[in-house]
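Heads up, there are several structures right after this.
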Structure 1
Amino acid sequence: MQPHRDVIAEILELPDGPQIGAFFDFDGTLISGYSAIAFIEEQITRGNLSVRELVELVGAMASFGVGNMGFSAMMIATSQFLRGVREDSYINFGEELFRTHIARQVYPESRAIVQAHLEKGHTVAIISSATPYQVLPAARDLEIDNVMCTELEVEKGTFTGAVLQPTCFGPGKVTAAETLAEKFGVDLDRAFYYSDSDDDILLLERVGNPRPLNPNGRLLSIAERRGWPVRRFGSRGYTRPSDWIRSLMMPATLVGSFLAGLPIWALSGSKRDALNFSVSVFADTASALIGLNLKISGEEHLWSRRPAVFVFNHQSNVDLVIMARLMRRDISGVGKRELRDMPVIGRVLEASGVVLIDRSNTAAAIASMAPLVDAMRVEGKSVCLSPEGTRAISPKLAEFKKGAFHLAMEAGVPMVPIVIHNSGDVQPKGDMLYHPGTVKVDVLPPVDTSEWTVETIDEHVAEVRGMYLRALGQDKPAKPKMVPRVVGGDTE
């Protein structure tokens, strides 16, 4: 099962090739909400905006919103506070803001649509009225090479406060699409444009396949009159009271499951049986509470070679629930030392056999994992941990650390790769809330480690990581670090 297959079914039926364009608005379409708001909020938090500048910003945006100011005039007014700021510092600010705020706002369904078009070899682009500093980090993450947006004037590496004309709004977006069509041989009569706003009506009318996503009221009315297919995504942005309730109850579920096992420990004297019971109770209770469904392939590999080191790619806090669902019994784990500071939760995890390591101190981390070797050799327990070391901000696989590989080698047990495809749909990094969803999981065959040596460890890390890349469909040549900016038909 491919995640969000219903959303991409139309795309899978299209012919391959760059002659088909797939163009995307940014705010409200690829991400939930507006990136400009995140930029302003962070500037306020850092004290980079004076009260006067904030009043001017809000006033200009409000005037544009009620139709008293055009887009270009609004951009000129709001860009004044950047006059004299170095562009490279603002580029870094945008990158940081993407990692800390905007990445978790990307709709997983929109990500799936983008990926499906890319796999078809279509010409994919973002056409947005936002600035490059808002759009480019997300474009890189989504592997979109072509970006048409509103550019700010820069001289000698510093913003002047001016805006380059024409801006990428209204008819400017149509011009941008026509520029892309000429550059890449796109047939606009067969092209797709995905947008949430009636501000984009000119481009929606220009392409052959207008696709409103999460449309505002005016665009929804237009789409209904014209028979345009509409999709709404509830995976980001809008929250229900039930989302808060399930999220607030998750810590209680972990603690409660641990306490439920204490009578078994007291009556039988077996801590192991008590923990196995608690893990199963937590796995089932938390899954039901979240509304988590798993589609698992290769489930037989969970049991064919135990004990083992089970490794998983880490996207979300919900991975803890997923691993408990998969493993069920006789497991130990590894987590970050910071969890120890969480009231009650940290103590429960340690009492459950989770080793909490200091990721900033490699030597100390290796030393603290030494008891896990005995847990596998003597007690027959398995260990699960993420070789990425921390959660990723997107489904893209991060680099692997070597700890799990040394652990498997020292214990003389196989390594079982568990590939989690889309747990970020349920809870992305940085988000407090859990959302119901279906997560695809591939359990790959056990990897024999009997011939591994310290001298060859890098080869084995690359081999196992390659298995993940292939399973995730990420085994393609790496793209350049910077996404080209397409401005007026020229690539900078």
Structure 2
Amino acid sequence: MANNRLGSLVKQTAIYGLSSIVGRFLNYLLVPIHTHRMAAESGGYGIVSNLYAYTALLLVLLTFGMETTFFRFANKDNVNPNKAFSTAGLSVGFVSLVFLVLVSLFLHPIAGVLNYASHPEFVEIMAIIVAFDAFQSILFARLRYDNRPVKFMVLKLSFIIMSLLLNLFVFYLAPYLQQHYPSMMSWYHTSYQVGYIFIINLICTTLVFLGFLTEIKKLRFGIDKPLLKQMLHYTWPLLLLGLAGILNQVADKICYRFIVPGEEGDRQLGIYGACVKIAMIMAMITQAFRYAYEPFVFGGKRDKNDKTLQAVVMKYFIIFTLLAFLAVVMYMPILQYIIGADYREGLRVVPIVMMAEIFMGIYFNLSFWYKLTDETWWGAIFSGIGCAVLLAINFVFVPKYGYMACAWGGFAGYGTCMVLSYIVGQKKAPIPYELKTAFIYFAVAIALFFVQKHIHIDSTVLTLVVNTGLLLVFCAFICWQEKELVQSIVNVVRNRIKR
């Protein structure tokens, strides 16, 4: 039974992972487009990083934990899944609509507070985008609940492909057409490239929304008020948890323009934001894992083998993310070209941010004990403490150390959440995690990282050869430690070949 469910998890993670990996790769292509066409000194990419940070924060506010809440209640025996979906979707839709109305009424004061008085339309466009995204998050959750990862993948990739094509047009083709055919390009202004980025996002989000017509029809059950009351009671700690969690991710980018104001702040934030994009491969892995693992855990919470299975999954998650960490740092001589040359001074933040993302992924794995026992307020406490650590480090050290303090703030914040959740979780709902094995894998990965960091070779090719050798050392060590896993994989391959 456990093996079948683990196989199902692997299969769905592969599909969600494919959409996430391909999607992130295509999204990565926006980074060289933007950073090669917008100089760091212009501060344009800093503005993009700042406003998208606000968007991430607002998305958590507008969804208020209803994704996880929907899964929790849809899997209860006494709850109609369609009513749970309809109640969650319409409540999020109503809150998003109220948010849009308020932003429209107070647009100019809000833009002034955020230091965008000269471009209030940036704030307005992003408000519309985040309202759409909040509502769509419940629709995407329905696809996950219905085990429809293919449609999930198609819609996610459609958004990114459309966005990529429109960005290529705006940043490459449009300037060419303006130079050679100025009469037909009177609407285009090179100085407004930041605005075009937001407009493209709005266009793509609107078009993807049309793909949810089938799911929208399932909202016909309306809002079940008694059920909504139960869901709100469950979800309010998740809202606090989500806010604290997202602040761990975006607080540095939100606060930076206040701590280091003016053009210099935008320049530094642009450099930091661009380099963080390289590190986001770890976020991609944890997100793909989350998409498959959340319904997997809630749907099988009665399985007696769950605790053992969660421990095994945690170990494999750590192995895979450490492998990804080493792959990125080992091939940085190539990956650095993702961003423009004047942004590369910030590449030293990448290993720190990636390790922070690993901590976040582990924290997510550790979080299910309080979600399954309906004690979600514990998550709010852990994330709140972690967020306080992050903010303290940012406000104290950013004025002196710049964006490096942001990277270490995230590392410390997520590390704090991870440790607290483990300590309390083992008392409340103990799971037999292989702690010693995890420490060994971390130690080996970090040791190999420092080895490659202190090897200085003038030739890029030779550097990559040596780094590949170090990566293979880690793989060999894992194979030696996890003989049973390797043998299982070999057996599966042999059976496939025989067929």
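Odds and ends about this structure:
- Source structure (of 1, 2) for FRET efficiency 1/(1 + (r/R0)^6) of positions 34 and 282 (r between Cβ atoms, R0 = 25 Å, to 0.05), computed value 0.75: 2
- If helix-only ellipticity at 222 nm (-39500 (n - 2.57) for each DSSP H run of 4 or more, over all residues; to 500) is computed and equals -27000, the structure in 1, 2: 2
- If log10 I(q)/I(0) by the Debye sum over Cα atoms at q = 0.10, 0.11, 0.12, 0.19 Å⁻¹, for residues 330-441 alone is computed and equals -0.39, -0.46, -0.54, -1.00, the structure in 1, 2: 2
- Label whose coordinates, when Cα Rg over 2.2 N^0.38 Å is calculated, return 0.99 (choices 1, 2): 2
- Among 1, 2, which structure scores highest (criterion: relative contact order in percent (Cα under 8 Å, 6 or more apart)): 2
- Test item: FRET efficiency 1/(1 + (r/R0)^6) of positions 122 and 434 (r between Cβ atoms, R0 = 35 Å, to 0.05) calculated as 0.55, pick one of 1, 2: 1
A short reminder: the numbers here are calculations on the coordinates, not readings from a lab. Computed from a prediction, not measured in an experiment: that's the story for all the values here. Cβ atoms are built from the backbone, for glycine too; each structure is taken alone.
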